[in-house]
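Listed after this line are the structures, all set down as structure tokens.
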Structure 1
């Protein structure tokens, strides 16, 4: 399966998130986070208004790293499954992406870029 390398896994620390623009469109279309040792990958879109989540480069998480936050209207999402637990999109979820971890790299299958 053809993939694009997003970053080295050791560049994504516990409680941290990082945005990526794999198609070179000028804005981060997706982001990865590490929570409780697990890497998750989501599309950078709030399910409420389909706006980007971060207010500044790589600012997807609350200050304590425990929540994904939409800075447009304060919605909070659980990092492990992307479900909204507070805000106008309560019960909706971030769009998760399948990824691979191989030879120390976070890889995104090219088929995941669609949608």
Structure 2
């Protein structure tokens, strides 16, 4: 079985074969586990420039001591994928650029496919 980590909009149907994690702010929609990984950088407007800014800020923030909790959750995602699980990350931004893309990239880069 191939394991994956993918990013989805919260309104997309859930895949029961995957661990469905909500990575936005606030409460998780029905059927999803709240990962409590909302982007701490809020968009001031809906422009793509602003979207890029908050996503870039999130990627930079992950290297700071304040991101310890997010990094710990991503390490648990890596363990689950290494154990054979697949994960679907859900946010309201997807399919537009989203901080979940950064989360997925980090996890995918650190999974042991050996």
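Read-outs throughout are calculated quantities, based only on the coordinates presented, and are distinct from any laboratory measurement. Because the structure is a prediction, the values reported are computed rather than measured. Cβ atoms are built from the backbone, for glycine too; each structure is taken alone.
Comparing structures 1, 2 by relative contact order in percent (Cα under 8 Å, 6 or more apart), which one has the largest value?
2
Once distance in nm of label points 7 Å out along Cα→Cβ at positions 50 and 82 is calculated for every structure in 1, 2, which label goes with the largest value? Could you put the intermediate results ahead of the total?
Details: 1: 1.6; 2: 4.0.
Structure 2 gives the largest value of distance in nm of label points 7 Å out along Cα→Cβ at positions 50 and 82 among 1, 2.
A value of 0 was computed for helix-only ellipticity at 222 nm (-39500 (n - 2.57) for each DSSP H run of 4 or more, over all residues; to 500); which of 1, 2 is the source structure? Walk me through the numbers on the way to the answer.
On the way: 1: 0; 2: -11500.
Source structure for this number: 1.
Can you tell which of 1, 2 yields 4.5 when distance in nm of label points 7 Å out along Cα→Cβ at positions 10 and 90 is derived from it?
Numbers: 1: 4.5; 2: 0.9.
Considering all the candidates, the number was obtained from 1.
Just checking, which of 1, 2 has the largest value of distance in nm of label points 7 Å out along Cα→Cβ at positions 66 and 98? The partial results should precede the final answer.
Working: 1: 3.4; 2: 2.3.
Structure 1 gives the largest value of distance in nm of label points 7 Å out along Cα→Cβ at positions 66 and 98 among 1, 2.
By the measure distance in nm of label points 7 Å out along Cα→Cβ at positions 2 and 42, tell me the structure among 1, 2 with the highest figure.
Values: 1: 2.9; 2: 4.0.
Going through 1, 2 one by one, distance in nm of label points 7 Å out along Cα→Cβ at positions 2 and 42 peaks for structure 2.
Out of 1, 2, choose the structure whose coordinates give mean count of other Cβ atoms within 10 Å over residues 34-41 equal to 18.1 when calculated. Display every interim value, and only then the final one.
Numbers: 1: 14.9; 2: 18.1.
The correct label is 2.
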